[in-house]
Structure P
């Protein structure tokens, strides 16, 4: 039995676009031209449900992309995909010690050193000092500095990040 390809996240669906079922997608990819060549993607909903979809058409819209899928023809169908992640098969296997890319981290489950779930890494803010991870769960938000002192481990294969917390960093 062949191993399933490792998937990487390349975008996040922000909202429906137009009346024909298209969606506006924010790119999380660092590869130029990746969206222009899309033929198929896996759509990973926030509840963990995934659906493989054929891409009908892609066009750039400022910093985002407008993506149309086969079998998604109404704004109501497109609205159900809001917040979902677009994933494709990783074409180059990562090696131990390789850097992490935003597409590797977005969507990860974040836990503290005690194993308590803090939420899902939803965004990465760029600040003058260092990047900051935005972790959300049940309406709460934690901003975790992306520095060695706080990031204890990252397991891309398991989609899990362990962080050190200090008083005031995470709401109780």
Structure Q
């Protein structure tokens, strides 16, 4: 991999993002979506993202291919939750284990903090040990498990809920900086 760059996603990235995401939809439990996205769906998703909620991509070099993407989303609709966001991170399968996820998550946490958010939540399918390790390495703590809340591939799935309180991050994850 050349130099890994993180930048704001644009509409030209829609197909690469869609390809990464649809692999997870069709083959894994990393997302509970059951229907692959069309290019129009992905473009609409990107068009709706802005500011702290903009999607970001990791590329291998300035003109390189998209190797992962991430975003922040509102955690809940009610007003009292406005200072909490939820993260989403997806890395192209052939790039796993190369630090792409850590760079994306580190950048998301910086964006969240700079945007005035207090807390970032991660909802991870409970058997997703790599994602849980990534989040723990970046200062997230397991705060609960929602048992059998989803169904995909003919089986019940649980969700591990992890949280990073941003002002505590430096003391909880010294290697995430």
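Of note:
- Structure from which 2.8 was derived, distance in nm of label points 7 Å out along Cα→Cβ at positions 82 and 122, options P, Q: Q
- Rg/Rh (Cα atoms, Kirkwood Rh) derived as 0.98 - corresponding label from P, Q: P
- Of the structures P, Q, the one that -1000 was derived from, the read-out being helix-only ellipticity at 222 nm (-39500 (n - 2.57) for each DSSP H run of 4 or more, over all residues; to 500): P
- Origin of the derived value 13.1 (mean count of other Cβ atoms within 10 Å over residues 42-49; candidates P, Q): P
- Test item: Cα Rg over 2.2 N^0.38 Å, for residues 74-153 alone calculated as 1.29, pick one of P, Q: P
Since every read-out is calculated from the coordinates, none of them should be taken as a lab result. Not measured: the values here are computed from a predicted model. Cβ atoms are built from the backbone, for glycine too; each structure is taken alone.
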